[in-house]
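These are the structures in question, set out in turn.
Please treat every number below as a calculation from the coordinates, not as lab data. Source: prediction; values computed, not measured. Cβ atoms are built from the backbone, for glycine too; each structure is taken alone.
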Structure P
Amino acid sequence: MSFILQPWHLLLAALLGSVTQRQQRIIEFQNAQIEALLNKLGKKRVLLTDDQRRILAVKAKSIGRRALQELTTIVTPDTILRWHRQLVAKKWDYSDKRKSVGRPRIRQVIVDLILRFAKDNPRWATPLTISVRQE
């Protein structure tokens, strides 16, 4: 089978080429706009809210590190990808479901009963144990 170039193939190729050029011009404009804002800020840090960081992190992860390095960003690509790693780690740490760490404490009522039994029955425990508990 041989491939025969149809007229609509040429039309489709021209249309796709113009769309790609338009997107490239938009990207270049956005980069120039970001550079102008960064030059105006100088050495000042750009303070972002958690929601702004979250949005940037998700969008940056979807386009990848290589594309981020080609673009002008307000923070370094490593910083944006670190935000994404922290976002994923926070999602899967289940800290909101964790009640406490370690063994649960013994209720004070039980501790008082144990001390009372130890005082009432000195042969059950050594005197050193009772004196340490009372201090």
Structure Q
Amino acid sequence: MPYELLIRDDFSAAHHLREYKGKCEQLHGHNWHVELRLAGSDLDAAGMLLDFGDVKHLLGEVLGQLDHVYLNDVPPFDTINPSSENLARVIAERMAERLPEAVRVVSVTTWESDRCGATYRPSAAESGS
């Protein structure tokens, strides 16, 4: 797919990691930064894959469900660890549900600090290509 879009946004949330031995097993919070990369082959009549404003709105809907909450209480994180890796996957899946069929999620990176992040890349089967 020759065209890619990159959108960045952020949210704040608290969590703790289950089955983890260390500081992160305790309740703590992050100002998460999220990078969403989308791809597609066809541009619209205006010469765009998708309007950035539309993508920002969709990502805002997804992140709004995670913003200023205790992640461990929010499905699916009430049963799986709200790790950076799992957050990236869940955000990718929720975005994929909202996108036009011709556009796919290439990757989602969740940064829990300026120096630490995790990237999830859906397989071709997951992303619909």
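The table below gives the values:
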read-out: Source structure (of P, Q) for Cα Rg over 2.2 N^0.38 Å, for residues 61-116 alone, computed value 1.18; value: Q
read-out: Structure (P, Q) behind the derived value 29 of relative contact order in percent (Cα under 8 Å, 6 or more apart); value: Q
read-out: If percent of Cα pairs over 25 Å apart is computed and equals 63, the structure in P, Q; value: P
read-out: Structure responsible for -22000, with helix-only ellipticity at 222 nm (-39500 (n - 2.57) for each DSSP H run of 4 or more, over all residues; to 500) calculated and labels P, Q on offer; value: P
read-out: Structure with the greatest value (metric distance in nm of label points 7 Å out along Cα→Cβ at positions 53 and 101, set P, Q); value: Q
